[in-house]
1. Out of 1, 2, choose the structure whose coordinates give mean projected area of the Cα convex hull in nm² equal to 21.8 when calculated.
2. Suppose you compute distance in nm of label points 7 Å out along Cα→Cβ at positions 157 and 357 for every structure in 1, 2: which one lands on 4.1?
3. To which of 1, 2 does the computed value -9500 (helix-only ellipticity at 222 nm (-39500 (n - 2.57) for each DSSP H run of 4 or more, over all residues; to 500)) belong?
4. On mean count of other Cβ atoms within 10 Å over residues 101-108, which of the structures labelled 1, 2 is highest?
5. Of structures 1, 2, which gives 0.95 when FRET efficiency 1/(1 + (r/R0)^6) of positions 53 and 77 (r between Cβ atoms, R0 = 25 Å, to 0.05) is computed from the coordinates?
6. Ranked by FRET efficiency 1/(1 + (r/R0)^6) of positions 245 and 301 (r between Cβ atoms, R0 = 35 Å, to 0.05), which of 1, 2 sits at the highest value?
7. For which of the structures 1, 2 does the calculation of distance in nm of label points 7 Å out along Cα→Cβ at positions 29 and 85 return 1.7?
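Nothing in this text is a laboratory measurement; each read-out follows from the coordinates by a stated rule. These numbers come from a predicted model, not from an experiment. Cβ atoms are built from the backbone, for glycine too; each structure is taken alone.
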Structure 1
Amino acid sequence: MNTQHFDYIVIGGGSGGYAAARTARETLDRVAIIDNAKTLGGLCILRGCMPSKTLIYSAEVLHLAQQGKTFGLNIPVATVDMPALHKRKLEIIKEFSDYRQEQLEGDRFTLFRNHARFINSRTIQLDDGTRLTADNFIIATGSVVSAPPIPGLADAPCWTSDDVLELDFKPEKVIVLGGGIVACELAQFLRRIGSEVIQIQRSPHILKEFSPEASTVIEQKFRDEGIQLYTGTKLKSVQHGNGSFTVSFEHEGETHTVRAPHLMNALGRRPATDGLGLTAAGISTLPSGHINCNAMQQTSNQRVYACGDVAGPHEIVHVAIMQGETAAKHATGRPAERVDYDTLCGVVFTDPQIGTVGLSEQQLKERGIDYLAADYPFDDHGKSILMEAKYGYVKVFADRTGVVLGAECVSKDAGELIHAMAVAVSLKANVRDLLKVHWYHPTLSEIWSYPLEDILDEL
């Protein structure tokens, strides 16, 4: 049996895996990467961040063009050109995927285009029979779409987010199952390109990971744009036949039935651990299916680490990168810092967007932290009024000394605006210091000065 030994083996060549491989290679010579994907690059580049945000931004430009009269403009009727939209997306992601493939296939690493399976605590077997051993491993296999036990769902030829991102035509009507980030971003994209959209969410609010206030703003915007949104539902069944999907669900005590030619399952993802042989390697998992890791991303097998979606707790690309770097540094005996989730930044690319950083109000309450909070609405803010971007608000949380602990922004370009508070949270800045900043007028950013002033008044 052919067996090869490496200093460090990475399973999965996405953003987290590549970050780990690159970091390990700084001090090690023999680093291998195993990735059996048809196209190299990982979820973010190929089927996540980059393609989705490319399409979402195009849909935003289209939406603005269609609002020309609001701004005193006479713009001819704007419509989507789906083949052109699809072509532009492919051209953009190709630049990123080509670069990542070039890095993975370079002479810095040994690349295996195979599926990997642990057969014991220190040995991997590839599907061509090759066996690999290493001093340390990291699992960075990402996540896959999950299908909850809803009658008929598993057998129905549903779209996933991957399918929606590959569309080169405008669907007439789509049912979207789910209310998470992916579901909401793509539901609004579909509506803005001209599709009729029915969105069904089981929880009382869409985007349940965020505050009810933030979710309520997005719900209102969705309904104002014509999305048929149902929340607080119980899905009963999914049927497919005669070129149509039928979804039955309970809502407010009544049974509803909706039909459409297309159905997108966006009810969540699960860690991609199938076939990895975790048990053989002595690697434990959490009830969620995520690989159980300590603060250094080390699993129950101390020679094996994990990062990214397969490890959790947050399915965000920059978190995966930080986890991969932490794991590789720790495995190679270098100083490593745990990922600080208390300073985490998050963004939802709906319109309006949601941007968050630091501790949420719910987390502050759960931890028993005495805090001050203040908010300010965008519908009373000069720049947002002239931009017709009046949905949403900003909110700041600080301790009793004025140190900023967290912030929330729901607005146009919230993903950009939140970084002002991200700097504040990361540096443990005080509201007094932040109010020394020249908040330029009229800008969207200056809105942060209003809740900061309110908190200062309470100190």
Structure 2
Amino acid sequence: MSRLIVVSNRVPLPDKNGNPPPGGLAIALHSALQKHNGLWMGWSGKQSAETYIPPLSSQRIGNIEYALTDLTKKDIAEYYNGFANRVLWPTFHCRLDLSEYARSEMSGYYRVNRLFADLLMPLIEPDDIIWVHDYHLIPLAEELRIRGCANRIGFFLHIPWPPADILFAMPVYDVILRGLSSYDLVGFHTRYDLDNFAECLRREGAGELLGNDLCRAYGRVFRCGAFPISIDTAEFERVAGDAANDPLVARTKASLGGSDLVIGVDRLDYSKGITQRIDAFHRFLQMNTMRMGRTTLLQVTPTSRSNVPEYAAMQKAVAELAGRVNGELGTVDWSPVRYINQSLGRQSLAGLYRIAKVGLVTPLRDGMNLVAKEYVAAQRPEDPGVLILSRFAGAARELDSALLVNPYDLDSMASAIEVALSMPHDARVERWQAMMEKLRANDIFHWCRSFLDTLMRD
């Protein structure tokens, strides 16, 4: 294959030793870029002067060149905090009540995409393959085509694609749809997302699926496909096995005093169903009083997008809810909910997954949800815990041996927690083995190869 160019909003730079940061996506893309003498371009995360954006900063580490651009304060407000995270994100997660469209923010979104195209074009060589990532950069291929780029360009959406009636409520949905038609391959997590996309085109009268994952829309024929993202399964198994010596894990296990641990790990986001999960755990304890003092929910929730008002409000609501549950049901020597608002290292997380009898992964809507896959990969083969998984997570399409629940139904989630805690050993092992077979066969490297092979196909 020719040189690979990856374009994403943020670029995870390697450490001083050249090692990619933890996380399956960074590791997989780093591996592909190393193999193909690649270029990774994106936002530096830095704010430039109000009206001046300096030239791309470039550095080569190993076989990879990293090309970074700053953004102005206005760009960050309109492109990132504005249209991307206050219009596209809530709409694609079916939260129209939180979508706040403003024409100026839409203008900023396209302005930054034009900037990316202007900066990238001089770097593109005739045989390069370009892979664009996520909702921040949907218009990028169209902007590159306008500038004369004839290279193969693929796009992968890391969040769900909504049903037609949801998308059509967004004022500029047709512009977003048209932008995707400029790619040679559009990738989604699940067939459900692909079907939603196809239905949007059909309802709009703009295009249709032709079979063999070919799509015709807006005068172009391109490929569409489902490529379920995954984790570095073998590496996460190894990390979890080594985590027995992690001090935080050891202290946590000792502090439980033999109580059963139920764990939830989520970035602070309204799509994750965190308040519903705490309410369901509260309901579970009320329905199963014999579990009082013997079961603890650990909810790990790092903050995110604190500049977006909805996220700040949610942080306050989750903290208050955890406090109310602890105040009502807790005792001097037992708190039903342990809520921490900070990030934990990968080894610590893997160790906590491993000692938790139940993994509670219940987003209201999620493109994939890699926490579910990490929880499964972290388990001890001889005595695995049980995954409770939302039907509305993309991972449910693969991990169908989990206990699947409706996160809007608190009683069903409460009942599922008791079923999980009471599940016989053989049933737990059987469910876990079925899920692990899929995770080992379809890891993050398989995902990366599958997408690039499809993009290169004639």
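1. Clearly, the read-out refers to 2.
2. For distance in nm of label points 7 Å out along Cα→Cβ at positions 157 and 357, the value 4.1 is produced by structure 2.
3. 1
4. 2
5. Clearly, the read-out refers to 2.
6. Evaluating FRET efficiency 1/(1 + (r/R0)^6) of positions 245 and 301 (r between Cβ atoms, R0 = 35 Å, to 0.05) on every structure, the highest lands on 2.
7. Details: 1: 5.3; 2: 1.7.
Attributed to the structure labelled 2.
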